[in-house]
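Trainee: Before anything else, here is the set of structures, which you'll find just below.
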Structure P
Amino acid sequence: MRKKVMLWTVLGIGILAFGFIISIFLSKEKQIPYYEKTGNHVILSDKVNRLKSSNDKEKVFALARKALVKKTKTEDNIDWNNFEDVSLYIEKIDKNHQYYFSYTIKSTKPMVLTIRYDMLIKLNQNNLELASQDIEILAFNMKFIE
């Protein structure tokens, strides 16, 4: 009887430890690269991809779009469904939690325009899934590209 109790206790502790390790691993999967680091680090460009998965790439494009929509929310006449993603460049800059985004989009109608938005964004959460809920746009610039 005593051996069974000891076996179940060890087994229970082992399962809890395994679950804890898995939860730590999964939480690191959602982290934003270089969030706590200083120095400049390119995270995403045509040649560099420091993201963990293609799903993360979709999330940073969505984050860029959300920042753009947030910054231009006072302009009611923009229909964001008429724009498609072209490219995204992300660089962690030397300040804590701040990233430079160069986001290029193309309008599909009524006329075709390519626009690049340069944004300095502060992310207040180290989680790609939650970051879009708590962002600050520190600088914003728009350029039309031929």
Structure Q
Amino acid sequence: MVALLLIAVLIGVFLERALYYRELAEKSAMEQVAMDLRSSVNLRVAELVLENRFAELGAMPAQNPMDLLAGKPQNYLGVLDEPQPASQAGGNWYFDKKSKEVVYCVDLGRYFAPDESGRSCVSWHVVLVPGTDASAAPQWARFALVKPYRWF
């Protein structure tokens, strides 16, 4: 009887730890894709700057950064005009055409703090960095979080 109880407790602890590490792996995978996107945006911006094509930087915030990747993630849903809650199933990426944001919806969110609207999603967008004077064209663009998130 004691042995069965001990085995049940050990299985419970194992399952709880397995879920914890699975969620940690999901967070790491999301951050890796975000870093790949950041690198792709930086490479594209560097290409434009080196070729003295600063005027083209202005169009970058409207473009989908996923198009810059050599290969899109398997869980990328594509460009969505008006994302519905059903399409925001956990573990998926999409580009919101209206807000011009790349969005990742969390699958396992036991340790994720949802935003003020209750969504368990993280969003990024391309932000232009202006030149030194107010009339200058943008000098750089960067891939940045829309709002900070707390996960773990």
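Trainee: With FRET efficiency 1/(1 + (r/R0)^6) of positions 34 and 106 (r between Cβ atoms, R0 = 25 Å, to 0.05) coming out at 0.30, pick the structure among P, Q it was computed from.
Mentor: P
Trainee: Here's another thing I want to ask about it. In terms of Kirkwood radius over Cα pairs in Å, for residues 2-41 alone, which of structures P, Q is highest?
Mentor: Largest one: structure P.
Trainee: With distance in nm of label points 7 Å out along Cα→Cβ at positions 82 and 98 as the yardstick, tell me which of P, Q scores highest.
Mentor: P
Trainee: Name the one structure among P, Q that FRET efficiency 1/(1 + (r/R0)^6) of positions 58 and 114 (r between Cβ atoms, R0 = 25 Å, to 0.05) of 0.15 was derived from.
Mentor: Numbers: P: 0.75; Q: 0.15.
Structure of origin is Q.
Trainee: Also: Using distance in nm of label points 7 Å out along Cα→Cβ at positions 10 and 130 for the comparison, can you identify which of P, Q gives the largest number? Walk me through the intermediate numbers first.
Mentor: Details: P: 3.8; Q: 6.5.
When distance in nm of label points 7 Å out along Cα→Cβ at positions 10 and 130 is computed for each of P, Q, structure Q gives the biggest number.
Read-outs: derived from the displayed coordinates by stated rules, not from any lab. Being a predicted model, the structure only gives us computed values, none of them experimental. Cβ atoms are built from the backbone, for glycine too; each structure is taken alone.
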